[in-house]
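In what follows, structures are represented as structure tokens.
We did not get these values from a lab; they are worked out from the coordinates using the rules stated. Note that the structure is predicted; figures quoted are calculated from it, not measured. Cβ atoms are built from the backbone, for glycine too; each structure is taken alone.
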Structure I
Amino acid sequence: MTVRHRIRFYQQLAVLARAGVPLRASLQRLQGRFSGGEAKILSQQINAGERIGEAFVTAGFSPFECHLVAAGERSAQLEAVFQHLSEFWTRQREMREAILRPLYYPIGVLHLAILMGSLVELLSISVNLAILHFFERLGLLYFLGFILFLVVRLSWASEIAQRFWLFLPLIGSTLSRAYSYRWITAMRLEYSAGIPLSNAVADAWRASGYVGSERLAVEGQEAIREGTELSTLVQRWRELPRDWIDFIETGEISGALETAFENLEAEAARAWLGAQQRLTEWLPKIIYFIVLAITAAQVATIIYQVVVAPIATAEGAIDKAMNGN
């Protein structure tokens, strides 16, 4: 299911849930409207009596979606979860488009540099050889781009690689803000529905997407059951923002922990949006600079091959002839 279809899928599920339509009937209406087959599998699994969260796992949705839906199922807030997921994927799509749109021009410049290089080569080599060089460079460009895409995509399956992304400027801050937003959203949904705090903490970690989330989920659940305050745990968890400690401690003292979670969710949403804006502002500029550097190197190589090298060869031949005479 594409991102665009995911947005529409969750939007329609939220509308149908708000109207009181049972999820089973909603999925029967929607299963033929979206590509990928996830909606159809989801409908089949729920009709077979499987729990909603488990059905999302079977249908191949991401761990974040599965755990958040499971939290919504336990808290009886599926409508809010579906609306949240539609907004989440809308933001993801907007961020991706904002990053990719400024890259069209530098990528076009890179293609133009390769084309101009082949045209300049026509001054010294045959047409067939210049065309061959053009397609060789173009093929190398696409191959390197595909390898880069593959490495980035596969890196999400590796815990070590995920930690590497978290340490990168811009990208790491955006990811950590997104994970924090997922954590507090799942936490707020479950706690406001009366789910025990220990279970809510565990589900929040599983829904967050953090590296090592299962370990943190077990640690948090056991610690809460043993009587440890949540604010004390947040002090240990370096994955969460440091300024959350005071909010949560105040909520515990005042007995208004639910209100603290609501305020933190709003703050986390603003922080994530700000991180996205910084990423979409600076990442295209960095990539643009890299592309221009590659283009400059390509032009310099062509100038050397077509202009400098022949002149040097001619001068060497003249010197050799004069010395021979």
Structure II
Amino acid sequence: MVKPLIVLARQLPGPFVQLLSQFGELAVAADGLRSEPGSSAARIYVSTAVDAVDAGLIERLPASVGLVANVGVGIDNIDLAAAEARGIWVSNTPIVAEDTADLTMALLLAACRRLSRSERLLRSGDWALAQGLTGQRVHGKTLGIIGFGAIGQAVARRATGFEMNIVYHGPNRKTAAEETTGADYRASLGALLAESDIVSLNCPLTASTHHLLNAETMAQMKPGAVLVNTGRGALVDEAALAAALASGQLGAAGLDVFEFEPNVTPALLELDNVTLLPHIGSATAECRMDMALRAAANIEAFLADGKPLDICKA
């Protein structure tokens, strides 16, 4: 029996490769998408959050491909409509909420308390200046969460430990989540921005949320407010953010994602009131293993039943 061919968008870590090898033959995209006489037909294309699976790539996939298995919760890197038009399933790994929420709180604290700046000064030998820096109090402040899915709700649960007042905005009110988190719904983005001392972006990137925070909407935030983004970089107009941080309109920012990844807007690199991380929201050994196992489960279900467990639709 010929094993199905699983094509990887990039070389993946050894343990993940070993895990996938039980389901079929593996090849990296540069080689695996070529039609070789007598070779196995590609059945599955495995991508990660940093791999663009656009309409052009989907059009080039062999007719034998029936699943794009994305390793990551976000699927903004995939043209879902193009995949659906070709009858290709798309799956993701929606199990990163708790680890991403941990990092969100870490960034929130680091940005508010100016930890990156303090550490740089300490390492350079300027103890007195480092000790003289003052940040912003976190406990008791109002946290505005944009996007109240699994990650947003996990952030809210953590924020209750800091006795924060929590408000959230999204397309739909979630009364059950309000009961467990104590959060209050704000129907308009402007109302949330005007009320919040700290704003956390935890919504997906879509056509309607691209540059959700721009010069106009950032002007609606409290003077000196703090922005934390562990969602997607393009939720924020980075040029406008850099200007707001430089002028003092915003007090600080904590960013794990960027508009032009892996590149960072140069102006942000020059600012002392921004904490920058290289998209590591899910980067714990435990979470990455969970993601690998979930991707494998989607592949196994597709091969057995013709469709994955986690189905993503346009």
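In terms of volume of the Cα convex hull per residue in Å³, which of structures I, II is highest?
For this comparison of volume of the Cα convex hull per residue in Å³, the top structure is I.
Given a value of -10500 for helix-only ellipticity at 222 nm (-39500 (n - 2.57) for each DSSP H run of 4 or more, over all residues; to 500), point me to the structure among I, II it was derived from.
The read-out was computed on structure II.
Hey, distance in nm of label points 7 Å out along Cα→Cβ at positions 85 and 253 derived from one of I, II reads 3.9; which structure?
Checking each candidate, the match is I.
Could you tell me which structure in I, II was used to calculate distance in nm of label points 7 Å out along Cα→Cβ at positions 101 and 213 as 2.0?
Answer for the origin of the read-out: II.
Out of I, II, which structure matches 2.9 when distance in nm of label points 7 Å out along Cα→Cβ at positions 133 and 165 is calculated? Each step should come with its number before you reach the end.
Values: I: 3.9; II: 2.9.
Structure II accounts for this read-out.
Looking at structures I, II, which one was semi-axes √(5λ) of the Cα gyration tensor in Å, for residues 61-220 alone calculated from, given that it came out as 34, 22, 15? Write out the running numbers ahead of the final one.
Working: I: 48, 16, 12; II: 34, 22, 15.
Derived from the structure labelled II.
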